[in-house]
Structure P
Amino acid sequence: MFNTAARAFVPTKSLFLRINMKKFIRSRWLAVAVLFCFMTEVKAQSTIAFDVSFSEPQAHYADVVMKLSGLNKDFVDIKMPVWAPGSYLVREFAKNVEALSARNSGGTSLPVEKMDKNTWRIRTGKNTQAFVSYKVYANEISVRTSLIDASHAFLSPTGMFMYVDGRKEMPCLVTVFPHKTWSRISTGLEPVKGKPNTFRAADFDILFDSPIEVGNQDVFEFTAAGVKHEVAMYGGGNYDKQQLSADMARIVEEETAIFGENPNKRYVFIVHNFQSGGGGLEHINSTVLGASRFAYKDPAGRTSFLSLVAHEYFHLWNVKRLRPAGLGPFDYDKEVYTTDLWISEGLTAYYDNLITHRAGFFTPEQYLKVLADDITALENQPGNRVQALSESSFDAWIKQYRPNENSKNSSISYYTKGSLMGMLLDLEILKATGGAKKLDDVMSAMYKEYYKRLNRGFTSAEFKAMLEKVAGRSFDAFYRDYIYSTAPVDYSKYLNYAGLKLVNELEGRDLPATGLSMVQRDGKLMVTSVLRGSAAWDSGLTMNDEVLAVDGFRVSSAAEMDRFVNAKNVRDKINVTIARDGLLQVIPLTLKKNMLLRFRIAETDTVTEEQRALRAKWLKL
């Protein structure tokens, strides 16, 4: 588990200044002891400091100087992480590093050798200090990658700062020199008193978990759950600071109530407002959110943003402190694996909308519609019968962040299915305990046991055991069917506990469909994906086919294609003219029944008092 308390670095005097060497040198063993103590002292004095400046922000560059001291070897290896915690994809941040060089304290160049894709060896000789300079190109809009332009600099630390190989525990300082047109710095890092724009991290896990926003961002504050919160808004927007503060505070209070404590004294929201933005990435005492700048006054836009706030803030407990055993301490060189991202991300996705509802931003009807939409999305994905939830977690590195045209046929999102498993678990615990316990109690107990008491990650078996302890019943069948395999989910069984049922609004409708997804591209109607088991799948239509005509009639849009197909019947045959790699072909296709589903959650015909009471406990009615 990450150490959230910054450890102050106070250098001490060398032992050579405090020991009379002449007195002790007569003893070989004492000499060895002195040498060992000296080496320990040098290691203790080793520091890393970074200076970050921006000579060419308009060209998307940061200038970094990494200052090493207390060196006692002929060389030192420095490394750039290849991925960012919370975003499970090797992104190869070293690809953005340019012009790396090194010198000693006198300004003399030191030899530099590239050892592998993200490691540089600095030949320090007998120098105890080294200054490594490099530039980082940063021009990717996302919550997990750095972005620098004339208006601001967002520094995502894993793609900006390097660490000494094998020494991630070293404390470090970061001094930011804003461009002359910028006036603010927002970060969760601890400021160093008496040193303007200088921040301290206890170790590199903390540094890599502390993004930095530099520019002229609009900053406002609110206090909730006894914690001071800073909101740094970049990009403008139609937000009302007073209203947004009140809304976000309600989210914070609801989530803190689940765990019984808020582990921070200060928390920072960095919000990037774009014309169309979204996504978020959690950090130890901060988060980065993407938002649409003019969506705050739209009811759907408002609740969408607050659900995102709820999601990333819930990670303050679930992931950043309560975590699967595989997620920390981190190896920044390669992937780290766990089958439990459905707990870390999926259950967090369950809570983001549930908390938004509890805070009063969804009506019960609106919240049930959100759940029904998630069920619709999952059940319309053929990959739901191919990839188990545990496999989806484990394969995040190669599938979740690298979707292709066949992803919906071969995989699922641990966010969506994990969220729905959270709903089922919540309802099952409520039913098993007569409404006395719910999923909140499991999350709180796990936090107290594995973060507070044991200070380590949990295993899959330990999470399951806590579910069973709180519910007082076995979850063997649940795990067998829904976590480790692809058995159809019996949603109505669990919804019935609350007097609810799942209704397919397309039930009994015999509608024809091709199973094609298409898009207009450069004036052409192009196939983007084909649904597994559909008519198009059986016929051999595939991505990048250009659809030209149906039964000899020209079609130029997906809407035209739909109108043509809707006039047909299931099992009718049509001929689709396509261009594939410049060759014209006519593909015969037999229309099949539309496989897509559309669900809503409705009340059962009769509702008992027990069901009504359980629903009230679940939805806090």
Structure Q
Amino acid sequence: MTALGTVLLLFAACLGAGAAVLASVRVLGDFGRGEAVAWSFAAGFGVIGWLVFFTAALGHIAWGEMVALCLAAAAGMFFLRPAFAGAKPRLRAGRRAAPDRLPFAPGDWIGRTLLCAIAVALVFDVLEGVSPPADADSLTYHFALPKQFLAAGRMELVPRAAEGLTPLLPQMTYLLALGLGGEIGLTLWTMVSGWMVSALLFVICRRTLGLNWSLAAALLLLTTPAVLYGGGTGQVEVRLALFALAGAFAVSDAVRTGRMGYAVLAGLMAGFFAGGKYFGLLFAAACALPLLARRGWFRRTVVYGLAVLGAGSQWYGWNLYHTGDPIFPGLYAFLDIPDSALWDQEHNAYFWNVFVPGEISVPVNLLWFIAYPFASTFGGIDVNFSRIGFGPYGLLVLPFAMAGVWRFRRRLVSSPLAAPAAITLVFYTLWFFSGASQHIRHLLPVYTVLVVCLTVAASRWAEARALVRPLAAAAGLAILVQLGGAGVVGLNYARYVLTDESREDFLRRNVSRFAPVPWINANLTENDRILLVYTSLVYLLDVPHYSANVMTQILVDHTPRARDPKRFLAQLKALGITHLLLTTKVSPETGTIIDTGDEDFRLWTFAETLRRAGCLTIVKTFETRSIGSRTLAAFQPVAGVETGGVMKLKTEGCRL
């Protein structure tokens, strides 16, 4: 199947599955045509990912079975007929038709300019969509795991914390895209599914905002640095924003109307969020609070909780079955789980004492709770990579929004934005004080909700005070800055698309330490298995391999506690390892592996011990390059150049 055909089929499958869900909970009739499409896609994206978990676990992911699943789901588009036939949506309690807010009228020059800017941003996205994937996390597991499952014909246990034994609901839709449309089908699917977040935000804004303000909000989200960074990759936060947006506003509708269907829908969305990332559990808890605060809370909250459990529990059950810890390895020490070949308490302590602190950039206290959004935006926090933050829009409109909150404070409780705003604040509070990873992109799903709240509050106050033009100027400045950033990002992909650059050349200049990959794919066979620790190369390898990240797995133990090279060799043999790939610290002049004596490089120490004992030989060396930034590569030198090599294990003459 062609890549474009795959994307169309998957889009139809998501629409159909989502429309069936919305119809079954009796809320589909509340939406107009555009709303029905956006909400159906959001729900359907979760449903498809949920279904593929079970088909993959049962080994039903052959080409014909995947097509049949998509076609069956697409049949649900039947439920969209009333919306497309022109049936008027039922106006819910507390909702009114969206007027066209001043100073812009639909179809004016500003509206047309915004549409043109959106088109330009989409063109930049298309350039990325038809280019090979180069994002490190995508190559490590977002795309690598679907490729592995397809090769195996079923979902397999991947014994790695944070990369394998983790919720993977969005990645299950990637499996369909890759299996049906190949790599281009996969990258185009991530592009389109990322676009639908802005589409959903647009139709939600149209509930209370005019056309141009809604277009501006959609454009601002589409060009947000964190979205530019992850929207066209396998990063899940952008796609989880579908569930955050729909879930937060479904909670709002459930609270305001008292209808049980919206409580079910909110639970499904929160469950899908939890099925895509552990942080979704915090979102599910945040969504429950507004439901608890209104009359009839017990029945509504129970229904919501059951929907969360049904939509998001399968990955936690998978983890529990294989490790004994449903939030692996989050509860491993608390549950006092016995040591096993997969994980043990000593390595768990190493993981939490070494890996996790490296993800924390600021102290967990009240001062930094307030300062974190500002510091991360202005680049004061290294670990969060501020270049992939949220851009200037939130800070520019915050004074207008705060003024709006104060002016309309007596209406806050009854506002349709009260529940979404509360959910955003509670999620941020739980996330920050949980002591979990502080990468700012983890807040992207709820940031989309915040964009709606800020835009509505700011525009209401500016309109009441006849200060719309200063607010529009602030939004326009943010658009110009972010659109410029989108252009800079797009240049990297334009070079590949518009020149005769090959796929290999593109990857060589965009993927750190890529140099050994072509040789490995050309010279190793299905009978070989290569061990690597630089996991960003996993997706690019076409031969059997094992990813031996020192922090996230113990089947090949090379942590500082490991001292016995004989045990190390036995672990390699148990996994069927025939080759090792070391991307650094190999000396081509002396034919040795550099032993730095540093405990952090225990693998290199073991490899040199094996070489001296005649158990390992260097068969090929490479000059490997570390790339600091794909986007800014033209403006900065290569971060580092070292020598790596491929080593082959020997059985004859091994003296260990």
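Here, each number is a calculation from the coordinates, and none is a lab measurement. Given the structure is predicted, the values throughout are model-derived calculations rather than measurements. Cβ atoms are built from the backbone, for glycine too; each structure is taken alone.
Given that helix-only ellipticity at 222 nm (-39500 (n - 2.57) for each DSSP H run of 4 or more, over all residues; to 500), derived from a single structure, equals -8000, which label among P, Q identifies that structure? Structure of origin is P.
Taking relative contact order in percent (Cα under 8 Å, 6 or more apart) as the criterion, the top structure among P, Q is Q, with the largest value.
I have 18.1 for mean projected area of the Cα convex hull in nm², for residues 250-545 alone, calculated from one of the structures P, Q. Which structure is it?
P
Taking Kirkwood radius over Cα pairs in Å as the criterion, the highest value among P, Q goes to P.
Computing distance in nm of label points 7 Å out along Cα→Cβ at positions 138 and 394 gives 2.4 for which of P, Q? Only structure Q yields this read-out. When distance in nm of label points 7 Å out along Cα→Cβ at positions 66 and 490 is calculated for each of structures P, Q, structure P comes out greatest. Once mean projected area of the Cα convex hull in nm², for residues 186-321 alone is computed for every structure in P, Q, the highest value turns out to be that of Q.
Could you tell me which structure in P, Q was used to calculate distance in nm of label points 7 Å out along Cα→Cβ at positions 218 and 514 as 4.6?
The read-out comes from structure P.
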